[in-house]
Structure 1
Amino acid sequence: MRRMIDSRRRSPPWPPVAANERGGVLIEFVLIALALYFLLGLLLDFGRLIFTAQAVQEAARVAARELALAPLPGAVTFEAALEDPTVRANLYDPSRLVIPVTDEASFQAALASLPIINKALVPLMIHETIDGADYLRYPGAVLTDGSGGLTVGIPRVVSRDDEGRETIEWIAPLEEIRPDPADPTTGPFSVASTGPERGLVAIRINYPFQAAMLVGFQGGISPIVADDESVVELNGLPPGQAPLAPPGTVGVYGGPFGLGGHYNWGVVRRPFRKLLAAQAVFRREVLL
């Protein structure tokens, strides 16, 4: 009896693993980890998407409310209002969508001195190194503004051909909603508008959400190859503005058009992209 007990103690509690079954656990882990990493990337990026949508909508409310209270002439157009020195200093300045990050004191001072609408956009900004210098900036394409500074333009993808080449049009981060986008006289901001509405602040804030971990697909089947050289522009940038980054720059918002590029199986592909647009309307307070 003692010999039988001792032999049971010495025998292993599991059968020996066959040579052709070794490594099976590793393969199972790889398959499961691939799905888990995909779900993790999906969770992080879409969580950021939900936060971004809420922040953009709140920034649109702030922008419409503050512009409605701005002491501007009743017949001024939206474009002229954005060029007003008081608006630039206190409400919105497109040249301050790219903020240099040098030392902590000067950076905090720059944030504190931002106009109101620019401050509302700070939670949506990203950190990026441009030509060796660190910046906090609004997403999109970094542009030179013609005066030695930097600003941001947003490409709206109008269409893609069968090979995924994009046709884009440039839009501003902050724009007016009007019946005829090509005719500024139809904008409702001016009380002398030729459109159906007058004396309204009807604005849209555009935000190009691009995923940091997910690749974009065309038709749900073909991944979109990043090819900045073949991008077609339907409209030009304002005078003095030009893309800063060279073609082929890799990054979530890399490249001259800010359409981004991810390394995916040895090929640079576009990230998943969704252009968010938040709108708000307020009645202007105008003393005639």
Structure 2
Amino acid sequence: MSKTLEDTPPATPGPPTGGPTADPGRTGPWSTGWVRATVLVVVLVAGMVVTSSITSALDSPVAALLAGPLLAVLMLWLYRFLVGRVERRPVPELAPRGAARRLLTGLAGGLFLATATIGVLALLGRYQVTGWGSVSGALTVVGMMCAVAVAEEVVFRGAVLRLLEQRWGTWLALGGSGALFGLVHLVNPSASLWGATAVAVEAGLMLGAAYVATRSLWLPIGLHLGWNVTIVAVFGTVTSGAEAQGALVTAGTSGPTWLTGGDFGPEASVVAVLLCSAVTAVLLVLAHRRGHLVGRRS
């Protein structure tokens, strides 16, 4: 994995106003006031809410495959624009160099983790395919998830984690952003405290670690998208309590909630928590070796 995720050494932190060598983990709006940080987060959250509202209304593959990627591009543009205006620095976390490699690595990783989770449940007799779905339904989900993955990553990893890290260091930032990511899933259908906790640990920490290890948003975006598409569009299961709107197959799980995730979906399965936690540990080791972990500011 170290070769796959090979990265350049972290840039030397620049002055508070940023610059070509500014480290996004140590510079930003906190250096010029909490108001700017608040503006950055609020506007991005508003963009995420609008994106979610639009994607939830998409009901055809053509509309989803057109609108989903377009919304994703708009969210990336909004992030770049806000960082440039509010933080007044370049945006190395969205640098085009290495973007395709990191994005594809993330997609493959998300696909593998979702497949491994479903595979374990199937071997235990807890996942059953009940019929065929539709290609058009699966494609609709793919389009929707493009927008969802990008919107959530620029908010929770690009803004929340990074801003917390500037003040409190990497470890507290990972814990805080992961917990917040889990809490927002409590508003989803069939939400539960265990489901939110599982999402905070397996997704919040893993995606945060992916950002810290690479200092790039492309890897967490790929992981997020790969997991969502595979778990929903391929295997036809529930994700975060939301019923699949389309998949290649119709399927279901049965058994204790701690094992299958119950109505919240395999994301609340202890299998997913353990698999993703293992990946989180690997990513944090890589982050440490690359000198990407930062301490709390005095």
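Here, each number is a calculation from the coordinates, and none is a lab measurement. What you see is a predicted model, and the numbers here were worked out from it, not measured in a lab. Cβ atoms are built from the backbone, for glycine too; each structure is taken alone.
If distance in nm of label points 7 Å out along Cα→Cβ at positions 76 and 268 computes to 3.4, which of 1, 2 did it come from?
2
Suppose you compute helix-only ellipticity at 222 nm (-39500 (n - 2.57) for each DSSP H run of 4 or more, over all residues; to 500) for every structure in 1, 2: which one lands on -9000?
Matching structure: 1.
One of 1, 2 was used to compute mean count of other Cβ atoms within 10 Å over residues 156-163, and the answer was 12.5. Which one was it?
Structure of origin is 1.
Upon calculation of relative contact order in percent (Cα under 8 Å, 6 or more apart) from the atomic coordinates, which of the structures 1, 2 produces 24?
That value comes from structure 2.
Computing distance in nm of label points 7 Å out along Cα→Cβ at positions 100 and 188 for each of 1, 2, which one ends up highest?
1
Match the computed value -0.25, -1.29 of log10 I(q)/I(0) by the Debye sum over Cα atoms at q = 0.07, 0.16 Å⁻¹ to one of the structures 1, 2, and report its label.
Structure 2 accounts for this read-out.
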